[in-house]
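Quick note: the coordinates plus some simple rules give every number you see, no bench work behind them. Owing to the predicted nature of the structure, the values given are computational and were not obtained by experimental measurement. Cβ atoms are built from the backbone, for glycine too; each structure is taken alone.
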Structure I
Amino acid sequence: MTDILASGTVDLVIWQGVATVTFNRPQARNAMTWAMYQQLCEHCQGFMTDPGVRAVVFRGAGGQAFVAGTDIDQFKTFTTGDDGVAYEAQIEACIELLCSLPMPTVALIEGWAVGGGLAIATACDFRLATPGSQLGVPIAKTLGNCLSVANVARLSAAFGPQRVKRMLMLAEMIGADEALSCGYLHQLAEPSDIDAATSALVQRLTTLAPVTQQVSKQALKRLVQHSAPEAEDLIRQAYGSEDFREGVSAFVAKRKPLWKGL
């Protein structure tokens with residue numbers, strides 16, 4: 001593993017009942033490594049049993065990105081569709097753990113929230129962003145892989161199905177203004193103001209009834225899960241394709257992929 005891949009961390013600070021989780025790999029726009037996903041899961045497992053944590057804020061280091069997806073170099077070892085099934089199951093377990101946190105969660109987005117980063121932000125209860133932020137899953141242009149059906153269901157519930165089609169099938173990025181207008185974002189704030197705006201929202205959340213918040217978010221979570229059928233066959237088809245291997249090779253080589261539909 002290269003030094004860059006090894007350097008990413010998911011840092012945690014808890015202060016006065018508010019946990020701040022920072023994805024810290026700014027030289028790669030906070031793209032997630034396997035180790036970073038593991039650290040995220042460990043933090044979330046800790047929150048599940050810590051009654052002193054009343055809210056959790058997730059953010060990216062460096063001010064340029066929340067999380068710019070999963071580090072693509074890690075896909076070079078994938079050879080079959082089963083590798084994709086295992087990967088999506090690993091990511092889904094992490095996202096499901098985040099969704100299951102009993103306390104309110106807030107994503108502070110500065111810049112890019114892409115792929116796995118958008119999945120993490122969507123798993124949060126509220127999202128604030130800076131005006132120049134860009135949100136999307138442009139895998140139809142980059143890798144030729146797919147998302148788990150649970151993550152598609154979460155995106156559809158948060159954005160609406162037609163915007164998700166634009167993200168997944170047209171590889172479009174959704175700007176902050178549109179994300180605010182459709183309800184995905186709670187608020188826009190300038191970079192100089194977004195910390196204060198996030199703190200104000202967290203302060204408001206932590207003064208309200210915790211049990212009401214917990215059961216309400218779990219009820220909404222069950223509604224989303226109810227619409228998500230089993231779809232391992234779709235993941236196996238995408239990750240087992242020649243196009244996926246071409247997408248990874250092209251991305252690493254910084255060239256345009258040649259899609260064959262195979």
Structure II
Amino acid sequence: MTDVIFLAIVGFVSGLMGGLLGIGGSVILLPALAIAFAHRYPPEYQHIYQSAAMIMNFFVAFPATLSHYKRQMILWPIVKWIIPAALIGILIGVFCSNLSIFMGAGSVHLKHLLGLFLLYVLGYNLYRLIKRNRLNDITCEDAKEIGVAKPILIVGFPMGFLAGLLGIGGGALCVPLQQVFLKMPLPRAIANSATTIMSISIFGAIYKNLTIPASIGGPTAALRLAAIVIPTSIIGGYLGARLTYFLPRNIVRIVFCCLMLYAGVKLLLS
């Protein structure tokens with residue numbers, strides 16, 4: 001019962017942060033599971049955590065996407081190119097996560113890569129705290145001028161590949177890439193990211209789930225875990241997406257940075 005309560009709370013916090021920042025929520029869920037259960041389960045369970053996280057990402061991103069859609073924040077001329085590139089990327093990423101180097105005791109390498117990624121996320125958010133310039137809003141007509149190469153090659157595929165390799169939503173990469181290379185203002189970047197995560201995460205989750213070794217529980221292990229965290233993550237994701245437009249961004253970033261620093265260092269030392 002204690003584990004169920006813990007997982008329900010982690011699911012809510014993951015959904016809340018996912019909805020607030022357009023990141024899917026798994027950058028909270030994955031390190032929480034890896035750290036909390038490190039001494040109870042072998043490293044191979046990282047594959048179960050990743051599969052459950054990708055399932056959760058869909059349910060976090062879905063209500064968030066609805067909220068962004070109602071506010072007409074999604075830029076479809078950009079998203080229509082990001083999604084197919086990210087879908088290809090996530091399938092290739094899952095394939096790579098199942099290579100022999102990441103199986104068995106080598107599963108710890110996935111933890112280390114996740115730890116490095118969390119420190120990148122920390123660095124980017126600290127940068128955004130310091131550099132407070134705001135980008136001008138972009139309309140759908142403006143978005144058509146961006147073309148297709150950047151959304152596909154610079155945003156979509158890298159986001160999808162990392163999502164599949166590490167089990168994350170990919171928004172922690174998708175949002176800054178849009179801001180830097182597409183000059184996308186943060187609310188638009190978050191809306192585009194949530195829409196993409198909703199569209200690709202379920203396919204990555206299915207692929208990953210079907211390839212979980214039977215020796216650590218097979219597909220049902222991840223499904224059981226996901227069933228516990230999903231209900232509260234949905235509530236958190238919907239609330240987070242609504243609060244995106246009201247909460248002070250810097251306060252959210254500071255709390256988020258503290259979590260990323262702790263989790264990143266903890267995973268690298270595992």
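Here are some notes:
- For -0.28, -0.53, -1.31 (log10 I(q)/I(0) by the Debye sum over Cα atoms at q = 0.08, 0.11, 0.17 Å⁻¹, calculated) the corresponding structure among I, II: II
- Origin of the value 1.2, where distance in nm of label points 7 Å out along Cα→Cβ at positions 128 and 184 was derived from one of I, II: II
- Here mean count of other Cβ atoms within 10 Å over residues 208-215 was derived from just one of the structures I, II, and that gives 11.9; the source is I.
- Of the structures I, II, the one that 20 was derived from, the read-out being relative contact order in percent (Cα under 8 Å, 6 or more apart): I
- Origin of the derived value 50, 31, 13 (Cα extents along the principal axes in Å, for residues 96-167 alone; candidates I, II): II
- Source structure (of I, II) for helix-only ellipticity at 222 nm (-39500 (n - 2.57) for each DSSP H run of 4 or more, over all residues; to 500), computed value -25000: II
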